[in-house]
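*Asks:* Each in structure tokens, the structures are laid out below.
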Structure I
Amino acid sequence: MISTNEQQVAIPDGLASSQAKLVYLSLFVMEKATVSEIQQLLELPKLTILPIIRSLAANDHIKRTEDGYAI
């Protein structure tokens, strides 16, 4: 039997691109992650992920931690 954990996710209104939403949701699911971990999960280039991460952090949607990023 597969256990499911139903959680409601509120995606911030300022996230217009689908890639930004994917990065945000990935961090929500993973709880914390490095850019490399997000890259492996989403199969997107780091050059695509880095500006998204910077924007999310600058707008206080995510925070930088000692070992990556978190919601």
Structure II
Amino acid sequence: MYSKTDLAAVQKARLDLITGKKAVEVSIAGRRVRFADVNMNDLKSLEKEIKHSLGTGKKKFSYLITTKGL
């Protein structure tokens, strides 16, 4: 299970890679993971997985429009 702290760590790691750091290390759910430039997609996928787990991802809304039939 992930926590908001895990999400923040992944987001910081992505920012570090974007700003030029060649490799970042992050602790997620009690284990240490190291990412390099070529793993940006893996880092994005992990962030998406954590957001989904926490229920903080994009939400979809549907609207139902009806008339009285007049």
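Read-outs throughout are calculated quantities, based only on the coordinates presented, and are distinct from any laboratory measurement. This one's a predicted model, so the numbers in the text were calculated from it and none came from an experiment. Cβ atoms are built from the backbone, for glycine too; each structure is taken alone.
*Asks:* Out of I, II, which one gives 2.6 for distance in nm of label points 7 Å out along Cα→Cβ at positions 24 and 40 as computed from the coordinates? List each step's numbers first, then the result.
*Replies:* Details: I: 2.6; II: 1.2.
Structure I accounts for this read-out.
*Asks:* Where is percent of Cα pairs over 16 Å apart largest, in which of I, II?
*Replies:* II
*Asks:* Ranked on mean count of other Cβ atoms within 10 Å over residues 8-15, which label among I, II comes first with the largest value? Intermediate values should be presented prior to the final figure.
*Replies:* Numbers: I: 10.0; II: 16.9.
Greatest value across I, II: structure II.
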